[in-house]
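Take a look at these structures.
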Structure P
Amino acid sequence: MRNLARITVAALLLTGAAACSSDEGEKSADTATAISAERCEQNKAAGKITYLSGYQYQASASILEYVAADKLGYFDALCLDVTMQPGTGDTSQNTKLLASGQVTFSPVSQQDVLSANANGIKVEGISTYSNVGLEVLMTMPDVTDLKQLDGTTLGQKGAMPVGVQAMLVQAGANYDSIKQVVVGYDPSILPRGQVKSLTGFISNEPNQLKAAGTPATVWRPYDYEVPGSLGAMAVNPDFAAEHPTAVEDFLRAGLHAFEYCEANGAECVKAAADLTGAGYDEAQNLTIWQTEVGVIRESLKAGTALGTIDTGNVTALVTLLNTYAGTKITPADATAAFDGAFVESVYSGGTLVWPAP
């Protein structure tokens, strides 16, 4: 039956594309509404779906591919009415908007999902791309051991990333001896010697410093067995319970667009630039995207479908937060905060099913 359904869908797509030019036919075949009438109605019944990005339309994983999915018509192909909304970078605000139902989906790290739920803000994690976190520590090349940071000044953006803190402790540094100062978003303060170390994001500041001719040494918590997450997605729990096919197909569209943007990064970045307007640095954002895709593919375990939730990583994050952030999250509460069934449902034998069956 499944093979017959696929043949039927393919025939319909080819028929619809026959009157088009080759380029138009290819686009039509990928974005034409090709799901069953019943599933289409189920998705339409979900109504308006609001996607809130993590930070503007930066070309980060879990942002760029969803911008592209909208631009390429993938949501329309699955009968999803999606509105794109740029976030400010305030994760706590994103989780509050998710929990209240003012937005439907938002990229929220697994650790932020856990912290939000521990504070009574109910959101549900539904996918993640990598256990390697975005947050890193940078030093100049003269630092070859993190213990060399004892008694020095560390620049951070207003809050110390818990993963970086754990890494310093794991590396044997005297964490309490390190003076922390709040700094802005100009990483050149590191090569200028205003700070000895600087927190940042693996795909952002290190690339800026390299482009300026002052490459830094990047210290990743993951390399010190500190868990993290990259490209995670969360949903409003009530919406997920009421409209499961819409959740599945939202992820399906994003994962399909991820594959497209891997091969067509500049085109996807251009879509984000068009959505943003003047001032969007396409070259820098393409580098952000390529860096994060590299991390994701490098860290993806063999035989694991992209987006799969690693329950072992969730458990490790609970230990991290309870140890360094003062939370008191139980294993049962952590498990309840995630549902990996949505992303699992969009694959067949490890291959993404497009369009929906």
Structure Q
Amino acid sequence: MNKAGNIISISPAFAIAGGEITITCSGFQVDTDAGHGCVAGVESCRITAASPTRVLVVVPEDVEGQTSIRLESGSEQSGPFEVTAGSLLADDMHIVANPAVDPKDDSIIITRSGSRGQTLPYTLYRLESDGYLDEMSAEIMNPTGIAFDQAGNLFVTNRSDGEVCRIDRGEEVTTYATGLGVATGLAFDHEGVMYVGDRSGTIFRIPEFGLAERFAVLDPSVSTYHIAFGPDGRLYVSAPGLASHDAIHAIDEHGKVEKFVRGFGRPQGLAFDTEGNLFAAACYQGRHGIVRIDLETRDIEMYVAGNNVVGLCFTRAGEMIIATNDSIYSLPVGIKGTLLD
């Protein structure tokens, strides 16, 4: 009998470096004398817990793409089981919300946000499709929310000054609206109207240049409001708190707030796919990464394993772009996102 046992399934099937995946197996034997372990390709994985039927392992730093996972016990190995790990695109960032894909050329806009009031030489970056990371000369203090409108114009919130700005040609900054508190989340509805989340507790509706209206009120967040419009026309909001049962809220067109789903630790970036599923960066049932939520049934499943994930978006090629607090990863999940996230 093979002491390494047999792998039945791995959950989730997608991960980034440092993410913890669960291997459901049968017959795995912990061999304290001859040794036991797990490998991803040729890289050893750190085991955080093990039993004959369940093994928890951490995806190594140097693993990316489709990778075979095997259990080891003594000199024996289990059969392989495939998982897909994300590829590192950029690091040494300071990201606090979703990245955004430029609809004109599929480049990725990301931030080095800094602590509130901190001045940095560059705070906005464009990651070109060939992998080149280019500093944008536009000067924005503490950029947080990033979104493109239906015409392809780039907008960024400045949480230090409580404003939202339009960025032209990567360098010209025009203040679009002010007086937005600690301006963080940013999204456009299906009619192209802008909404901004003030982490102090207000969602603003900005129907035109310079005009900000109070749309809804929620509890304050310790971090950032993250917002995205769903296919049902409602605005979905996550507001990280200090509890392990935070909710994702849904707000209808009249500003009525509903707790849509709850049970998350520090839910952050939100994005919808074209099938109407909501993806959220969060901790759920003690597992960290990105969850997928069915909008109709409200069923929740862990979809990507990863630590310190703050945001995500989708490319037209079906890649999920994942932002941790300091890095950007690309993960080929074969999912298309909406143009409004």
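Coordinate-derived values only; no laboratory data. The structure presented is a predicted model; accordingly, all values stated were derived computationally and were not measured. Cβ atoms are built from the backbone, for glycine too; each structure is taken alone.
General observations
- Each of P, Q could give FRET efficiency 1/(1 + (r/R0)^6) of positions 50 and 202 (r between Cβ atoms, R0 = 25 Å, to 0.05), but the derived value 0.35 comes from P.
- For Cα extents along the principal axes in Å computed as 72, 41, 33, the structure of P, Q it came from: Q
- Of the structures P, Q, the one that 0 was derived from, the read-out being helix-only ellipticity at 222 nm (-39500 (n - 2.57) for each DSSP H run of 4 or more, over all residues; to 500): Q
- Answer label among P, Q for the case where relative contact order in percent (Cα under 8 Å, 6 or more apart), calculated from the coordinates, equals 14: Q
- At a computed 34, 21, 14 (semi-axes √(5λ) of the Cα gyration tensor in Å, for residues 122-281 alone), which of P, Q: P
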